[in-house]
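Below are structures written as C-alpha cells.
Here, each number is a calculation from the coordinates, and none is a lab measurement. Quick caveat: nothing in here was measured; it's all calculated off a predicted structure. Cβ atoms are built from the backbone, for glycine too; each structure is taken alone.
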Structure I
Amino acid sequence: MDIDQFIRKVPNWPKPGILFYDITTLLADPKVFAYVIDELIRPFQNEKIDKVVGIDARGFILAGVVSYKLGAGVSLIRKKGKLPYQTLQESYSYEYAAETVEMHEDAIKKGERVLIVDDLIATGGTLEAATKLITRLGGEIVGIAAIIDLPSVGGSAKLKNYHLHTLINYQSEKVV
C-alpha cells in the first residue's frame, strides 16, 4: 500500500519553510491505520517485547495498538511536567528549540525488552533522549519503529546503532 497518499503535507508549519507531515489523515482511515500498525510490528513479531514506549504525543496512539498486538505493556515518554510521579529527565535540541522529556522512574524494569514507537524521525533528538532514558532504567532496546523518516535531517543516522524500521522516507522537510 502506498501510504504517502494518506499523509497530509502542511507547508510552513510549525514555522515558515518547513513542510510538516501530518499522520492524522492516515489514522482516520481504519484500513490504512491497520495496515500501518501491521507493518510497524512486522520485523518485531518474533521478538520478545516486554514494553512498547510511545513518544509524546502521536507516538502514544501507535504505542497502545502496537503493544496490544505484541502482547506487551505500554510506557510513556512525555514533555517535562506532564507525568504525575517521580521521573527521570533527558534534554535535547532539535530544529526549532530545546526540549526536556521525562519518563516515570518505574516505567521500565531492568532487563525488559523495549520497542520504541513514534510517528516521525527528523533530527532524532526525541528518540535519542528516549534511548538514554530507557537505558538508564536498565531496559534493552530491541528496536525503533516509526511511520516516517526524514533522512536528510539526520535523525536516522544518529540512531544507526539500533534496529530502525520506518515505512516511508521523505528526502526533505523543507518547503520547495
Structure II
Amino acid sequence: MITDIASYLRFFDSVRRRTERDVTALPSAAAAWRPPAIGGEAGWSIGRIVGHIGGSRFYFASAYRDEGWIWTEPESDANDQTTWLPWLESSAARFAERLRDTPEAWLTRRVEMIDTPGRALSGWRLLMMVLEHEVHHRSQIDAYAGLRGWPVPDIFGRSAESIDALQAGQRLKHARRA
C-alpha cells in the first residue's frame, strides 16, 4: 500500500525514466513501423502508444483528484519521433505536479470507477494503475522492438545472460554457509 504521495512520486519517477530510456533507444525506423493490420490497441503504432502513455497519466490524475475520468489528447505526433520524448517528459512533470500537494487522506479515499457505477477503489490502488498501465505499454513497445531486432534495454541494467554468468559463484558462495 502507498502511504504517502512523495514516496509514490519517487517510484513513478523511476518507472517513467525506464519508459523514456526505452523510447530513446528506438531507431528512427520505429516512427514508420506499424504492427500487422489489427483493430484496436493491438494495431497501434509505437508513436500512438507513446502518446497514449502520456495522455493516460492525466486520465488517472483526473480521477484521483475527483475531477472525472477525463482523457487528454497527446501533445505529440505519432509519426514524428522527435516529439515522443518531450511529450513523455512534460506529461510526467505535469502529472507529478497535479499530485504533489494532494492530501494524504486521498490515498485511502474511495474513487468510483468510470465503467462500473457503485464500484470504487482506493486512491492508492488507482495510482498503482498508472504504473501498471505504463509498464504494460512499455512492454508492448519493447516487444515490438525485440521482434524487429532493435535494441531493448535491460530493465535494471543487467541482462539475463550477465546474471547467469554469476550463478556458479553465487551457488558456491552460499553453499559454504549451509
Structure III
Amino acid sequence: MPIIKSKRFILRHFKKEDEKYLTKYANDRLVSRYISTMPYPYTIKDAKKWINHCIAAYKKRKKKEMNFVIEINGHLAGAVGLSHIDKHKAEIGYWLGRDFWNKGIATEAVKVITNFGFNKLKLKRIYAYIFKQNKGSVRVLEKNGYKFEGLLRKHANKDGKLIDSLLYARVR
C-alpha cells in the first residue's frame, strides 16, 4: 500500500493507533450525517472494526478497496479511498473531521486519489454517490472535474430513512 505525500497531508494506510482520532472525528453527527455506512454514535468498537477491515483489505492480493488515512500533524484528520474496484472503475469516498473543514483539504485529497486511480490503477471511471443535501461534497467533486450524471431516488439508507443520492463521475 503506497504512502502518498502532498504539501499539506500524508495519505497512508490505517493503523491500530488511529482508533483514538477516528473515534473522535467520526463521532460527530455533522460528520456522519452524509455517510450511509458511518454509524452515529461512533464508538471505539466501531473504529477497531473499521481499522481491522482496512488492514485485512490491504493484505489481499487483488484489491477491491483501498482506504487511506488523511494524516495532518501526525494524526488522522479524515479518510479517502476507492472501493468496488473493478477492472476499469471504482467508487471514491471521503470524509474529514470538522476541525479540517473549509480548508481545501478534501478537495486536494480527492484530487490526489483520483490521480492515483487513473495513473497507478489505470482506471477509466471513478464515481461517487453523495446525498442530495451534501452541498460541500458537490463542490469538492466539481472542483476536481467530476460531472453530475443523475439523481438516484431513495438510493441510500441512513438511519432507517431512504435518501436520494446524486451520481457524479469522472472518466478518462
* To do: Kindly point out which one of I, II, III the value 1.3 was derived from, the read-out being distance in nm of label points 7 Å out along Cα→Cβ at positions 76 and 148.
  => II
* State the single structure among I, II, III that was used to calculate distance in nm of label points 7 Å out along Cα→Cβ at positions 20 and 44, giving 1.1. => III
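Quick check on the output: 0.9 is distance in nm of label points 7 Å out along Cα→Cβ at positions 108 and 124, derived from one of I, II, III. Which one produced it? Intermediate values should be presented prior to the final figure.
On the way: I: 1.7; II: 0.9; III: 3.3.
Answer by label: II.
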* Hey, Rg and Dmax of the Cα atoms in Å, for residues 52-155 alone derived from one of I, II, III reads 12.7, 37; which structure? -> I
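With helix-only ellipticity at 222 nm (-39500 (n - 2.57) for each DSSP H run of 4 or more, over all residues; to 500) coming out at -19000, pick the structure among I, II, III it was computed from. Don't skip to the end; give the middle numbers.
Details: I: -7000; II: -19000; III: -9000.
Structure of origin is II.
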